[in-house]
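Structures for review follow.
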Structure I
Amino acid sequence: MFEIEYEFREEDLIHFNEIQFMRNEEIQHNIRKNRWIVPGIMILIGSFYYFYYGDMQSAGYIVVIAMLWALLSPKIMMLDLRRQILKNYTAKEKILMFGTYTLSIDPSNPNYLFEKSPSGKNKMAWSDLVRVEYGKRYVYIYINLNTALVIPVETVKKGNLEQFAEQADKMIERFA
């Protein structure tokens, strides 16, 4: 029997959502537009102040603000994203979401991945799972294209995560 036990925390939820956010092409396109179009317009306004009024000081301030906008706006958007992610969940949902999880693959019942979490016991059919993905500090078992079981490597308390992930990947392929 393959089994792992790990702790799922707020920072793990935020990390997964940030990755989903960064993979979304539409969102990335909007960030690029915001990062370059707004400062470009501000630089044009600064140029107008410089060439039309001869006001180098005001033009300088506007150009500095434009450069700060280009550098800091993506970081500010990510901070806002973190705040919004945590705001989406009530205190009760957070209690049921964060904590110790146990995932197991039982050879006597090979059709399901068994999960024991703060919200209770669940079983997920392998045919319903999408894939296993490996990150730097995480392993993701995707339930659908936007939802995954996020397993942080650093909080694994019991079991061999590498062997478990390999077996889960094999089971998903087998039942696909």
Structure II
Amino acid sequence: MAIALTGGIAEGKSTVLGFASDRGVRTASADSVVAELWTQTEFRTEVAEALGLAGPADKASVRARVTADPSARLSLNRLTHRRVMEALLGSEAELIEIPLLIETVAHPLFHRVWVVTCGASEQERRLRDRLGDAASVAGFLATQLPTRAKLAFADRILRTDTSFSHVLDSTVEALVEEGLLIRQS
């Protein structure tokens, strides 16, 4: 069974996953699966139909629709989550990044759950750097389960509000402890 890696947006999940991949650990990412789905016209047409949009759907119109209408978000989730989980669980990955792991109640499917966090204030700062304004950050965070709620499900918490080298060291330590990496002397 694989280890699930989760956390909120801008908290460092991709960085931790990248460190693991760079060391030869087989990894997979829900975001990569979703990106692949978006390349398929058939999928974008299904999304447009489910959300009542002119199709095939584009990401901007979908984002606007699901932000404005919670039922649209549920429709989108019904369309994507099963496909994403099937792809991830069908992979040979040992460490799988799933941002919505707890929200989709998929955590029992994994050997361990690692939660990546940088803390709420650092997350907000990182999002402001990405999005440009506090109103966008607040709106975006309001649609997500706070990472602090995910911590209760964690077998391991990886902090990313420290130095880059400390994040790397703690990632390598976690991989060694899980037997996914042999420590080099």
Structure III
Amino acid sequence: MKKLAILLAMLGGAAGAQQPPADPDPGLKTLTQVCIVCRDVDACSKRWAAALGVAPPSIKTTRPGPEVKELYHGKPSTGQARIANIRLGQVTLELLEPVGPDTSWKDVLDQKGETVHHIAFAVQDVDKTVKRLESQGMPVVHQGRFDGDNGTYTYLDSARSLGVILELLHNEGPPRKQ
């Protein structure tokens, strides 16, 4: 009887034991980007360049949402962004001004003002990483292809659990001819 009680206790303990976390993508170990949404990327980039003691970066406008297969909450988006990047070691400071509706960039800017929008990691297996993070309550909210059509960006709604949106960047190689 005592052996049965010990066996049942061991089985009960094993059943309730925490499973080790699924093997995370190695890209999640290296932060590659911090993005700040802003109302005027020209003015914002000048302020940041002055504060960091660097030359103001060039600014580019992304291709329209339909051209980069952009989705926001699972629906096609026409959104674009004006972007300035300042390289700081292994991390890029991305300054982003939303252009048009239906993006997480515009919604965060409207709701919180100029603030950190996301932090980004370059992942190797975006589907596996998305599945793992979704199982932790972080659904995909915004996604699309890079302007060079050589990779994807995926934003996960992780603000409640992590305090900020996560972006998963997946590069597929050199830019394709447009």
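Every read-out reported here was derived from the displayed coordinates using simple, explicitly stated rules and does not represent laboratory data. Please read these numbers as outputs of a predicted model, since none were measured by experiment. Cβ atoms are built from the backbone, for glycine too; each structure is taken alone.
For the set I, II, III, ranking by distance in nm of label points 7 Å out along Cα→Cβ at positions 26 and 130 places II highest. When relative contact order in percent (Cα under 8 Å, 6 or more apart) is calculated for each of structures I, II, III, structure II gives the greatest result.
Out of I, II, III, choose the structure whose coordinates give Cα Rg over 2.2 N^0.38 Å equal to 1.30 when calculated. Going through each structure in turn, the value belongs to III. A value of -16000 was computed for helix-only ellipticity at 222 nm (-39500 (n - 2.57) for each DSSP H run of 4 or more, over all residues; to 500); which of I, II, III is the source structure? Label of the originating structure: II.
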